[in-house]
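Derivation of every value follows stated rules applied to the coordinates shown; laboratory data play no part. Please read all numbers here as calculations on a predicted model, not as lab measurements. Cβ atoms are built from the backbone, for glycine too; each structure is taken alone.
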Structure P
Amino acid sequence: MSLNYVMIGSNDVAKARTYYDAVMAEIGGKVVAEYMPYAVCYELRGGGRVWVSMPHDQKTAAPGNGNMVGLLCESEDEVREVHAAALANGGTNEGDPGPRPQYGPDFFGAYARDLDGNKMSFVNFGENG
């Protein structure tokens, strides 16, 4: 079995889209479906999708404590670039790019929160991914 998609809740998908368009472009993601103002879907390199959507139950979207989406980058430079794009587009820094040996000898990552407070990591496991 493989992961097909991840849903990220947003209270303002149009506003969040500015952030996600920039972030996903840095890691080869592209828009494959949009149902504005309710949802937009990005397909990632190598498959898998990320949906940014208003909650189906029409209640307020809120980030979960301990929830995080990890997005694979092709290099350490790409980790740095996507983290910079996240911050330049309204994201907040949750951890500068750098090695995280506590997660493995080749783990290189950076962390950010989107406009709704959802946490994500940008990771690379050695220059070849």
Structure Q
Amino acid sequence: MATYEPSIANLIKSALQDAQDLIRDEIALAKAEARDEVRRVAAGAVLIATAAVCGILFLVLLLSAVAWGIADGAAWPVWAGFAIVTLVMLVLTLALAFAGQARLAAAQHMPRTVETLKETMQWMRARTS
């Protein structure tokens, strides 16, 4: 009986086919995991967005109650209570906007990346000179 011994070419071909199958399976697994992760993140994002909408509605109703409370407590017309709450919210909004603008203007965007790009450019100039 003669035993079959595969040639080196067949062994290499088989190894390459196995590697391709392994890579294909890994890519399929990564795609499936990415789909599952996107679904989980999307569900969380929907919940957070819903919570944000509820929070905004809460704030509107709370501020309305405060405005009516001010008007009723001081025996003023209702519009006066709403005007006071509106002015307070306007001042708060402007203060937060200016603080945010100042912080954004002072921030250095991607400082490490900019620094490494500068170093790379200097290195490339030194190599080409």
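Quick notes on this structure:
- Each of P, Q could give distance in nm of label points 7 Å out along Cα→Cβ at positions 41 and 73, but the derived value 4.6 comes from Q.
- Origin of the derived value 0.00 (FRET efficiency 1/(1 + (r/R0)^6) of positions 25 and 57 (r between Cβ atoms, R0 = 25 Å, to 0.05); candidates P, Q): Q
- Identity of the structure behind 0.00 (criterion: FRET efficiency 1/(1 + (r/R0)^6) of positions 17 and 81 (r between Cβ atoms, R0 = 41 Å, to 0.05), calculated), options P, Q: Q
- Answer label among P, Q for the case where relative contact order in percent (Cα under 8 Å, 6 or more apart), calculated from the coordinates, equals 26: P
- Parent structure of the calculated result -32000, given that helix-only ellipticity at 222 nm (-39500 (n - 2.57) for each DSSP H run of 4 or more, over all residues; to 500) is the read-out and P, Q the choices: Q
- Taking Kirkwood radius over Cα pairs in Å as the criterion, the top-ranked structure out of P, Q is Q, with the highest value.
- Here distance in nm of label points 7 Å out along Cα→Cβ at positions 9 and 105 was derived from just one of the structures P, Q, and that gives 7.4; the source is Q.
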